[in-house]
Structure 1
Amino acid sequence: MHVGIPARSSRAIVTVTLNPAVDEAIAIDELTLGAVNRCRFDSLDAGGKGLNASRVMHRLGKKTIALGFVGGVTGAMIRARLDDEDVLHAFDDVEEMTRLNIMLFENTSGRRSRFYLPGARVEQARLADLLVHLEQAPRGGVVVLGGSLPPGLGENTYEDIVEWLRARGIRSIVDTSGAALAGALRAKPALIKPSVEEARDALGCAIENDDDALRAAHELRRRGAEHVVISQGADGAVGVGPSGAWKAVPPPVVARSTVGSGDSMVAGLAIALDEEADFTEGLRLGTAAGAATAMVRGTQLCHSGDVERLLPQVSVRAI
């Protein structure tokens, strides 16, 4: 089945972002530590892996609803931004303020630095509120779990949620790292999408080329995931599933920012999984969406027209 733009069905994909953020992108000629640095404002956006995936899916014509925990004035900003974009959401409130993350670009060197705060505390008991929302997810549907875990939640949180979903016939896509990823693998998610760096950290091995990425994807699949996609930035992605392994390569684009590119890839993969499309079509759509997001500045995400234009230019071949 070919997944085009827009890809619509009556079923919504649910995303969960337990530790969302407001992402601010700023630019400076050169950062001088210990001195006053006057920067140029670039953009301010709602952020977080699952939340970004919902925003991209909505732009691609797919029904979606974003869940998670937000608080304070920054949490209100996230709600307002999603309202402006007509992205459905059902966040639960927490007492502490949602974190603010900073992305700094240095014009002289081209160096990019990111400053991430730990996030608002979420008590373990609050997961019951989240599960109330997830009970509305349809059997056979898809739930995307994305991002780091906030203070207050244990390393097995994603593992527990994936198991809870699987017991109800709901497929999960997990995009996280470290101990949270290791736990999720034990629960056998339908798909994981680590970056090269996240896969390397999970396995403790070097990933320098496609052969290394392929071996890493097979090992991560052996550890529990049905499908594994390792994103490689401008080099595309390596994907492995029950029916084989593939390499996806995007067309050359002028990259202005990588913020949100991986989340955009997850959106494309989720749409294909929910539409029961071939895995290769998910790789194609996800790669096009990731490349389209790299084309825009700061914390902005892809435009549907760019995704549609890039989609037929993505190369997907068996490896």
Structure 2
Amino acid sequence: MMVSGRKPSAGFWVLLILAIVIAGIFSLMVGPMGDPPGWVVFRLRLPRFVLALLTGSALSISGCILQSLLRNDLATPYTLGISAGAGLVAGSVIISGLAIPVIGLVAAGTAGALLAVIAVYALASGGGRGEYGATLLLAGVTMNLIGAAILLMFEYFSDASRILEIVRWMMGDLAVIGWGKPLFLIIPAVIGTLIVFSRTDVLNQISQGDDLASTRGVSVRRERNLLLVAAAVLAGSTVGTVGPVGFVGLIVPHIMRRFVGADYRYLVPASALGGMLLMILADSLSRIAVSPAELPIGIVMSLLGGPFFLVVLLKNSRRK
């Protein structure tokens, strides 16, 4: 099996892990308290650090998989209507005023994200004989537009306090008190990651074309569906936990391809580690930029990712 890639040296992995460790130590020290007591570190900053690791890894792996399966360099984990589904369900819970624990809101957002993916897949499957990736993208865009419109309608008929809560959630937020959110996210993140890691050879086969992969014994439809489910679980659970955090799944796979090529045996783990590093750095920046207050992580990532998106778009346009 020939793929466009190269085996990264051991030094590459060591440097990447070392960068994560250094960024993590810096993240634990950043905040309005110069010399924080132990409870601040273990109840606030350490859970936040773990949540950043899980979020960055899950979104980067999801983006890597979707860019491959949809054969679109601009695909992101929210391409399939994930953000719209999570926003609708979580927004409905917030507007209802129900007194539910934080984990209940997290579970509701996750369920909404996964239901949106199921709906998008059903729409794409019944959309005729068009090219699979393009049909799925169009269905996802449609779901996002409809979801955004309904959410705006919810906000229009809500009182000011509810609107503020919904908007805050839609900005993305890594702030936590205790270990509830990280413990919730670790289960779907580990399950989705293990599925993808066990299918890296299959991804290499599919990336060379469905027909060629089929001749080599790959059940393309089954494997693609399984990988889509894994990508949806990774992104959906993350959106349900921290809200929409855009551009991570777009930026990291593109950067890592420059270091490891297109061999998914190396690209997937490199994307996971790169996502961790990017999210830790972005979270630290969010707490430094307007200290002692902090910017929502979604705003920071959009400011970083918007220009990157335009660069990728312009490069793709010049190739045509």
Structure 3
Amino acid sequence: MSASSRIAFVFPGQGSQSVGMGLDLYDRYPSARAVFDEADASLGFSLSSLCFEGSGDELTKTHNVQPAILTVSIACLRALEEAATGSLPGPAFVAGHSLGEYTAMVVAGVLDLADAVLLVRERGRLMYEAGLKNPGSMLAIIGLDEETVSEICVDSQTEISNMNCPGQIVLSGPVESLAEVDKLARAKGARALIPLKVSGAFHSALMEPVVAEFSEVISGFTFREPVIPVISNVTARPLPDVPSIREEMVKQLRNCIQWQGSVEYMMDHGVASFYEIGPGRVLTGLIRRINPDVQTFNISSIEDITQLAGEEDSAG
């Protein structure tokens, strides 16, 4: 990779978890171990044990999985930095999908890790509670354009909650409404419909009952100006200052995630390589559908880190 190429670090959201994630990094890299130890101390329980050997059902609970994915993602980055011994280029931008935006804010210096895991655990708790108050879910539609999906939303009383990539749009709404979406989307030629394993209709008006409380939670945390531009999920533009970041966190809870627009913004501003840092490969797949010509790298295991660190050392 050319030293002049602009890169972006992107971080996954809920759904990328798996039991055992991060254990290889914990065992090998002191920097990764320090991340898990700090998260455990901040939360007051062993999040690391939950990641490494907990039950899948317990890990998947919204209030557990959000700090878990954030912690593993930061551990992956710290292990990569340790292995690359200073040869890893700094990112021009950082971004994350939903929960991943909080990981991006840690990397950009907006939040300390210890605060971030507490904040996203509260975020997960409130999102779960909103799902109890207004039961709903999420459904990915594959193979239809935005205009067609918008028409389906009107007919089914649902909302677009994720604009992920061309041909993949996620809707949120009441369970009975999503059943209607299934019929309407199939009638309009959708290639596939994929229910998401979530506890509520995230990024939609059904989150409204907890927005005020979450805003109050946010007011109890300290934020700093970003040292790396963080791309907003809501506007697909950089968040310039602390007031805009606080506003983003509240809006993001009940507004659509503009992932395709975020990636396109970064590409329009010179990014040619994306590093997906954290468990899973969801974002890499979405980015390749947005533009198959960009470079993508995954950082989720020792093998990924060893390979990439070797490439960076040889390039430097």
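Each of 1, 2, 3 could give helix-only ellipticity at 222 nm (-39500 (n - 2.57) for each DSSP H run of 4 or more, over all residues; to 500), but the derived value -16000 comes from 3. Going by mean count of other Cβ atoms within 10 Å over residues 252-259, which of structures 1, 2, 3 comes out largest? Ranking 1, 2, 3 on mean count of other Cβ atoms within 10 Å over residues 252-259, first place is 3. Suppose you compute FRET efficiency 1/(1 + (r/R0)^6) of positions 124 and 236 (r between Cβ atoms, R0 = 25 Å, to 0.05) for every structure in 1, 2, 3: which one lands on 0.55? It was calculated from structure 3.
Check the numbers for relative contact order in percent (Cα under 8 Å, 6 or more apart) across 1, 2, 3 and tell me which is largest.
Once relative contact order in percent (Cα under 8 Å, 6 or more apart) is tallied for 1, 2, 3, the winner is 2.
Read the figures in this text as sums done on the coordinates, not as results from a lab. Note that the structure is predicted; figures quoted are calculated from it, not measured. Cβ atoms are built from the backbone, for glycine too; each structure is taken alone.
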